[in-house]
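Each structure below appears as structure tokens.
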Structure P
Amino acid sequence: MSIQIDGIVIAMLEIFIFFGITITLKDKVLTLKYIDSFSYYWLCFTILTGIWEFCYIVNYYNINKLSQNLITNHQHSWTNQYTIEYVLPNKVANIFYAEYGAWADREYMSDNYWARVIEGTHFGLCALSAFIGMISRIEKINRTYIIFVMLSMGTQLMNSILYITQYIIQINDKNSINYPSKEFPAGIMLEHRLFMYINIFWTIMPIAVICRTIEEKLHETINETESNQSNQYNSEDVYILEM
């Protein structure tokens, strides 16, 4: 008989495994140590999110059914029980998006492609760019790393702003599936849709990574300038001594 555990435990195990892998990777790969920890872990999490998003798009109709079942039975993925195999990214994506589509954004269950466009663009522009950036860092191609990190975080920020803006429009549109109702309330500051607050991370974190990347590049440029000036002065001293 397979062991059954709550969805919230599945989520915690997923995060635990994520940090176990990323910490080990950063410790074993020397070039990754030069990425500040804040940026490193968020870039890695962006890549993991991309895997979830790809699984959501591929398994959309199955996730839609799971989400509808949660609504019909007044259940939540966090308190339902699943087998341990649901810690795998493709499995956890099912229960994550089913919960999100049921109790946060019901556009994720509609057939108008809006949610899949949002998730698809994040996967294609943000997650893949973060992955290419990390590979570039491992291969010591620093300029490419900076370009793709800025591309990943810039598009992530824009993606988040557009998504949140559209959601605000929807909850004020009586014809929208996300318009507050007795069956699907929003409350003050979305108090009944707290899962929506996860989007704050996809707004704040890319800004922080962009700032840290710019700071790192400026620091690197200053060091190079000072080093070149020092070498120039040393060359001039040697020339004077030879005279």
Structure Q
Amino acid sequence: MHTNDPSIFGNLFGQQGKGADRLGENGSVTFAGADDGDIYYNGAAVATMPIQTVAAAIELVSDSAQDGVGGTGALTVRVSGLDGDYLWVTETLTMTGVVAVVGTQLFLRTLDIMVMTAGTHGTNVGNIDVRAVGAGQVWDRIVAGEGLNQHSLITVPAGKTFWVVCWDFSSSAVVVQTFKVLSRSYGGAWIVKAKRYTHFGGIVGHSTLMQTPMKFPQKTDIKMNATVGGAASISSHMHGFLTDN
């Protein structure tokens, strides 16, 4: 082994890319008052993050006509996630503004949604929704001007083990807060894997050495949740590496 070979326990990581040897997610939500919700764009309105139950095609649609060919906003968007076999898949769609563009790849999870090319505005002008075909359930959103979805959900691909080495929450307000990391094994129930009670405006989290990370088996769902005692904007971050089973 070369001395600069970035391996842990004999497994290379960070070389093959997201979904192959690493996973990470950022989430954000704004609460107008005392509330509880999963950390994703709509957590203040619908507390429980919607998650697909069957693999299906998705569609993308913006609330701005500028997000499309000939406009100033998003031109192409890449959707990455898991198919019905929990394998990492990717599809790139060309935006058509306020008219939905329908994909062909079947997704069981839409985990990473990113603006790849854009017009003179530099990124998406409007909110871009990822939803079930036919104006169905909205699974996630790229908020206007952000270029990337912000949700806390991670699902471990088939044939992989996920090792979480860092998670944290940050808050904009000094209010009573409870933060939770939850997981759900394949066919199982949601359980709280970590919890922190705080009264602060700042950051709380947990980092660990590579030798002692939190371990999650294949097909496990992991998400982050916040309960706040007053108005606050909350962000979350979680990342780790994947090894073969």
Structure R
Amino acid sequence: MKMEGELFFGIGDGMTDLVRDTFWFEQRFDWSKGVLDCFRGISEEQKDKILIGDAFIKPVEEGVKVVFEKDMKFKNELKQHINFVKLKMERLNKEIYKSEADIEKEECRFTGTDIEVVDELKQSLKQFEMERKSYEELLRYYNNLFFEKVKVDTTINIGGFEVSMYMLEEYAEEVVKRLRAVMRNPAYAQMQNPLEILRLERRREELHKRILEAIGIEERKGDKYMRFDEALEKYLEEMGAGLFR
């Protein structure tokens, strides 16, 4: 015999913490907003206030009510989490750039491409991109709800030009520094694989070209180029990849 009836249930004091934690710390945005939507009559403003720590859900005899009260402990925890996310995204951006560069280098090898290695690199790249997308959405929500502009640093100012820090890091650390070590030490050059030196020089040329294209310099001449070239050499000196280090 099938029995039908009404089901009544209440919520505990932990509902507010649950919604906030799943939203901000687990990035389960739709689930968290769906829980808040279950409360009949709740407004969008009230939901936002709950999420940012300016209000909480309080169980009462007739149901629940929204109490407007700041939760500074939560706000401080969230601020720390956002700082962590910012640093995490900077690391992810670096890993994504490195993966893309590794794929390109593997596909341009003189001795032929290792398909399995490329596939593994592409799979890692996909995972990094998915994780970054989740954090990007989190920062969008944070900036919109708190009226802030938390921005992930991805560029370095070189002579008044904003250049990708990851491209510059590869250019300085992985290419120029190694090539100039060879130039300063002929004995060291004799120990190196000529194909590897050629690969590094080809990579240096390609990166230098991309850097110039990114900042809108089409030709290697003129005041604009000379100003950037001088600033770039100064940056290389600071990174330990200069001509005299």
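One of P, Q, R was used to compute helix-only ellipticity at 222 nm (-39500 (n - 2.57) for each DSSP H run of 4 or more, over all residues; to 500), and the answer was -23000. Which one was it? Answer for the origin of the read-out: P. For the set P, Q, R, ranking by relative contact order in percent (Cα under 8 Å, 6 or more apart) places Q highest.
Taking distance in nm of label points 7 Å out along Cα→Cβ at positions 86 and 150 as the criterion, the highest value among P, Q, R goes to P. Given 0.7 as the derived value for distance in nm of label points 7 Å out along Cα→Cβ at positions 22 and 38, which of the supplied structures P, Q, R does it correspond to? That value comes from structure R.
Throughout, read-outs are computed from the coordinates displayed, never taken from laboratory work. Every value quoted in this text rests on a predicted model; they were computed, and no experiment measured them. Cβ atoms are built from the backbone, for glycine too; each structure is taken alone.
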